[in-house]
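Read through the structures below before going on.
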Structure 1
Amino acid sequence: MNDYATDQYTPPKVWTWNKANGGAFASINRPIAGPTHDKKLPVGKHPLQLYSLATPNGVKVTIMLEELLALGHSGAEYDAWLIRINDGDQFGSGFVEVNPNSKIPAMMDRSGKKPVRIFESGSILLYLAEKFGEFLPTEQPARAETLSWLFWQMGSAPYLGGGFGHFYAYAPTKIEYAIDRFAMETKRQMDVLDRRLAESEYLGGSDYTIADIAVWPWYGGLAKGRMYDDSGEFLQVEQYKNVQRWADAIDARPAVKRGRMVNRTFGEPSMQLHERHDASDFETKTQDKLAARRQKGK
């Protein structure tokens, strides 16, 4: 016997999509792929074109690009275009051509003879690390350790975001069983990280790598109380002292501060940079430039 409510939902013999599921993101939750409308993607002046939003997955890539620029890699200059997922921008025909899975972030690299599309955040991090020769060790066992933690994030974060985050913060009804199950798994994952960071400065070893860049927006954000309202208190994240130390160290990096701002449309206005086409955009926000351009055109 368990202690959960006994009001049972009996799944149908054949599931059909015949009603809205309610709750946040209901308008973009559908069982079919492909575009819903024709819309070309904009293309800026830089070889790297990013189409994204400042969710934890999107922030991974903008942090990586800002870190590469901070190291002097001018080839990492990029245009970051805003994809408003609540408005269904990711189902436009142009976006689906870049990412048939209709998820942000997605990137086009136009630096070579043939354009290269890259989708899935972990894949983009790995592509950029190999392209520029940064943030990914070349020698073993450090390389294997870094890639293991990168793929750990890709496999684990859905339990935090789509699992705990959805049922705790976004579901139209609070389901005790779902919240308990995913809260327990989230705490287990935080403990996994805390144990690793007790023995190592960063996830891959002594150096900051794409593993940290991938994991930090999700689990560092949770540790610093930025995820799902008061979920940090609910999950008692202060107890993970090694995760807290690691999260603070990454938080302080100037490139991370910039990367967090790009394609951000929520929170403090001073932390929002809706589009990024030049380093100067951090001084004069893109949205201010666009407003001035519209005013001038009147």
Structure 2
Amino acid sequence: MSQIPEYQPPRVWTWDQPSGGRFANINRPVSGPTHERELPVGKHPLQLYSQGTPNGVKVTIMLEELLAQGHAQAEYDAWLIRIGEGDQFGSGFVDVNPNSKIPALVDRSGPAPVRVFESGAILTYLAEKFGVFLPTAPAARAECLSWLFWQVGSTPYLGGGFGHFYAYAPVKIEYAINRFAMEVKRQLDVLDKRLADHAFVAGDTYTIADMAIWPWYGGLLLHQVYGAEEFLSTRDYRHALCWAQAIGERPAVQRGRMVNRLSGDSAQQLRERHDASDFDTRTQDKIA
């Protein structure tokens, strides 16, 4: 292992210098708004404030799948929150999500607006609201929620752990990359073994567990995140890869992955979505 200067942590850590790296301008040790900014409100019952990161994609996939099933009340406006520019610290966004993370949802279909934040909570809320993608039988429901929370608990090792140190950290630290790469490969092995005997993560039915897990682990298996295709070979995860490819071919998933997206092929970016027609090429080009 390569040598790096030894770092002695202070007994009391204080924020006295920028952290450096890609996200230095938005990292801070306090919460709350940094500026006044009201959130826009569109014409649909559901108002989504997000960016097309894996956590944001979970929810746009869910909304597009609901619409594909004919749930007209799932129509939504998807407003772009540019997290790299600190939009999540605007006063209006903080009112919806005091944790200042995307995605955040406001349901205006009832007598009073309902805010929902944290992607797993949004998926559960929508599944219960529309009565789909979350089994009702106790054992099947428990299995689905267990895998949903597996994703919520496991993915920080993939994103904030491996992804950060491999792709974004200003200094490459061998120990950190090895530590988190090992854990991510273990998680992929968990997923692969589960999918060896099941068509979908929670069983034989497509659920919010698949929608939550696919943008992260499917994205890794399909070489869509972190540019780590050589470092994290998919050859040992053939069952999970087959699942990832099948989910990725769903039209609603393909649409959901476009919404609020700021990276990759410009033809696959729909910065904001306010109507189903926004997916038409001419409208998409105008928005982008």
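Nothing in this text is a laboratory measurement; each read-out follows from the coordinates by a stated rule. Source: prediction; values computed, not measured. Cβ atoms are built from the backbone, for glycine too; each structure is taken alone.
Details
- Across the set 1, 2, volume of the Cα convex hull per residue in Å³ reaches its highest value in structure 1.
- Structure responsible for 3.6, with distance in nm of label points 7 Å out along Cα→Cβ at positions 86 and 190 calculated and labels 1, 2 on offer: 2
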